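Please treat every number below as a calculation from the coordinates, not as lab data. All values derive from a computational prediction rather than experimental measurement. Cβ atoms are built from the backbone, for glycine too; each structure is taken alone.
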Structure I
Amino acid sequence: MCNSILGMKQRRFLVIKLGSIGDVVHALPAVHQLRTHYPDAVIDWLIERKSALVLDGNVDISSRIVIDTKRWRRDLFLRPLKVLFEIRRLVDHLRSARYDAAIDLQGLLKSSVLAWLSKSRLRFGFPSRECRERLSARFINRKCWHAVDVQHVVEKLCSIIWCVAEELGDVEPVPKADFCRGARGGIVVSDGARRAIRDFLGEKGVRTDDLLIGLNPCAGWETKRWGGLNFARVIRALMDTDLGRRMRFVLLYGPGEKQYAEEILQALGQDADDDVFFAPPVGISRLCALLEACDVVVSGDTAVLHIAANLGRPTVALFGPSDPARNGPFGNPSAVFQHAMACGPCYKRRCKSMACIKNISPVKVAAAVERLLT
């Protein structure tokens, strides 16, 4: 409901979602929903520097407030006065903005403390049972119990926005099935990034009628990596498939991760040819453009998977210790694989067996890619 029509003062919101790129991508639909409810509002997003570029060109936010808590922790004992000065300056900025509400979409102690430090009268967030750090709920005075009733993280975040609008009297209570209604916030891909990727693909001989398959073997957690040999088996299976169009395979990787992509070529051995090639070393903007150009993206539970899903690309998701019902691709054509284990989902970063991801069948993954391509 538009505030200008009601003659109300302009609403001011502080959104707090600090985390990884994948976490930020999951929050985009919720913030789009907030903008839909309050088209004239000021919506500022407090975000970590490592993820801030994902918001480039996003029209749903008024401004980014960029912080670097990792550097703060690193420098706290080396340059304590500098760190304390930066924190004090941040707190002064948040308080001077006089936000009507701070919305903690992170559920961590540091995010809820930042909401509390803003001195916002209303501080929305998860109840303790939904928080990764339960103490964080102590700093929230409007706990959004809607989040308990839904499973996927995107739905949980959207339910918090409905809680905000209900508290402010701007929407009627809704059934949980409608929490994501109108939540279509997406990543903005620049024309410059598209041109750069188009030129790169042209140099690799990729034609407009070729099928481009993105393969991402990388992940920050060891337990989320399927292994180069399995990706090589998928490529071999697809090479033996005739879809009437040439298939090209682009191997994706992030900074310091190229060795995982190289494992695929090593496993292919003599089967490797010009149809399999490395992605260029790119920043987040050109990565988004490259994923947008793919016909299918195969990836574990990483930022690459969630960016591709946000861009509406068909995805084949390979899950290990995390729960695909909560963290799987959202709102796009997808196939999700996970080898069921009694111990999962455990969210462990290390495991001796890693059977939950290692036992996923390459033949079935290749068949899923084929189905999505056709």
Structure II
Amino acid sequence: MKKFPGIYKNKNSISIHFSLNGKQVKRTKKYIPNDQNCRLAYKLRCEIIDSIEKGTFDLEDFDRNNGENKIKKTQKHTLKYYVKKFLTLKSTSCSPTTMYGYSTKASQIIKIIGNIAINKINPIKVQEFFNKFFKHLSNKTKNEMLIVFRGAIKTAELSSLKLPHKSSDYIQYKTSVKEPDPYDYKDLKCLLKTSSHEHEKNIFHANMYIGLRPSELLGLGIEDIDFKNKELTVNRCIVLNGIIKVPKTKSSERTIELNDAAIYFLKKGLEVYKNTTTVNVVVLLRNNVDIKTESFSPVLFDSDANSYYNSSSSLNKKIKVICKECDLEYKPVIKCRQTYASNALSLGASVIGVAADLGHANHTILEDHYAKNIKSRPSKDIINKYVTYLNEKSR
């Protein structure tokens, strides 16, 4: 319709079209499609566009009120709007798991302080809100919420909105390094006491000698293991809601040299449950946009449901059952990784080597979390041994 751009007549209604966050939105009003009502719809569309440009439009509120409410031109820039805008911007670059975490934290923030004008917020007030409404949460969780909060502030700054405080003014809470809680190898002997769930039990045990992330263990294929050369390749993982993707970083996409214990339990697990099922899957690439199709034969299979595990939570439920049968204290699959790291370092493995096996970009995280497990010989002993070697050579 040339006279009223973005307004279209239907048989018994009028449609309003506008763009919001890069997407085309259509809302239909039950107006008699005449010129007078088209003019009213066009006026409403102009108010919508004006509020979108100012960052004050809320589509949920608009729909909740059936679009009958006038768009307030004096409406303040709310924290809720910029939190949602931050999520929209991040959705094109972050993984599904990261976005799930952001969305969860964002909903908590919006529920409590979402309607406050963003230019009326200051670091002291935010701290007061967090201490009042989120005092039951750990400092780690509060810091995760602050990531979303500061993201909203940065988004507002990019929108040329003048704010009294920068995103860097909102300081994170102090956190202490949490010590790992691995399985004790001596206690693992009780895993062999029960004959049920032999397949899962052995693969679970094998991972204590490999240290894969739960998502990497779920995405491991039989074709990814080279028993002849004693190697295992990590090139896919199963994350939130069964989504399959490539490892999140280049360092996570790696080849691991397998020790004899890992090979023994992997072979035993595969022999017990001779699964040769090949599944065709769609894999999300590292940019979280492009996809590829491939097939693989899952190493880890649910022996009860006769299907591969599509989430770490479903695997943890099975591990819980196994631990109960073995009279073993339950610890989730992620503890296999901690078991491998703590024991390898305690036995004298190099920090850099263990970090490479675990897929860390650098080894500082191991130094922070596993300091007490790192066993290295004093430098004087190494130098003394070298000097002794030189003395013997000179004789």
Structure III
Amino acid sequence: MPAQADPLPLPGFVRSLFEQIGHPLRWRAVDKCLATVTIAIPLYLSSYILILYVRAHPERLPYYNHEFLPFYLRWHEVVIAGWLILGAVGLYQRQKERDSQIYAAAACQYGCITTAIFMYFPGYSTSPYLMGILGAGIMVFMFFTMRQALWGLFSLLTIYTGLTVLIAAGIIPEGPLLSGPPYENGRISVFWVVVNSSICLMLAVLMVIGVAFVVYQWHDRQARLDELSRTDPLTGLANRRHFFRTLRNELARAVRLGRPISLILCDTDKFKQINDTHGHQAGDEVLTRIAAIMEGSLRTGIDTAGRIGGDEFAILLSETGIDGAKALAGRILDAVRRESFDRNGASYSTSLSIGAIACDEDIPELDTLVEAADLLLYRAKNEGRNRIVAAPVSEIVPRPQKA
């Protein structure tokens, strides 16, 4: 079968990065928590340095509540210390190759709670901080289990709602970080615009990356499910359902265009004896080697090979007459004959019984064609196996009488 295209092609450097570090959405829980720590600490450090600058220039930034800044700085230090502790625990667990869900739940809760509180200080009504809440929601669903993410989001929204109610009731101030609107000489402060635009840009980049990972994961999962629905898990060839769907479509195309088409059915000789004597793993090895020979013999993107039963294979050859079908069947049979297998010091080999049928002009219905190919396969087995019986469909299926 032809290789499947990437459902969502990635830039080369991104694919190379995934090969080095693995797909982030498929990391272990402890690695995802450490990634969260790695993102959170620089964000809080950036905010901490910013407030240190604000505190050092009270005359230039009078709209900040400078009496509140010492508490705000201490709060940053406590939160950063908490993230450092979570990071140290995560590194310890990673070294011990542990993957604690309790640790992951704690990291999720800590991140959501501190985010909700952090967004309160400058004011919930400011766009960057509302983006922060949205970004936190995306991250928890990316990096944590559904249960952990829902509980974390519940904590975040509970705190957000509770503080909003307290603000509306006049019990606590709105945005205690500011003493008034961020205006200078009747115009909005350039410093405030730059800071908030930078925060918006940083959060937007993180959110876009997060959403891109989620979308890629979804597309990748859908592609895998689609692949599983069409392929045989042991051999990688088309499964019975997909093979006969493809055969039906190709028959219709051959009728429409007036082109030849051939069908080959193969049965592995003495397969039950191999299983009984050498074990089922030996039988699986035989089937996978036969499948590899078949797939390597076909025209990529044109012909289709499938496993349609336990030890039965089928090959669809588009735009191929009886001579081409016999030639391909001969190459496959010779290659299988030459294969040697070994299991626990015992050597063995196998062969194929093959029935090949070709349609050049009169193309019958699918069921009729399969029955004709099956009849030729039955003849090959009755004549001693390890052989090919091939014929045009006109020799097997009588032509319909014209009225």
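A value of -21000 was computed for helix-only ellipticity at 222 nm (-39500 (n - 2.57) for each DSSP H run of 4 or more, over all residues; to 500); which of I, II, III is the source structure?
III
Figure out for me which of the structures I, II, III the number 0.5 belongs to, where distance in nm of label points 7 Å out along Cα→Cβ at positions 109 and 133 was derived from the coordinates.
I
Name the one structure among I, II, III that mean projected area of the Cα convex hull in nm² of 29.7 was derived from.
Source structure: II.
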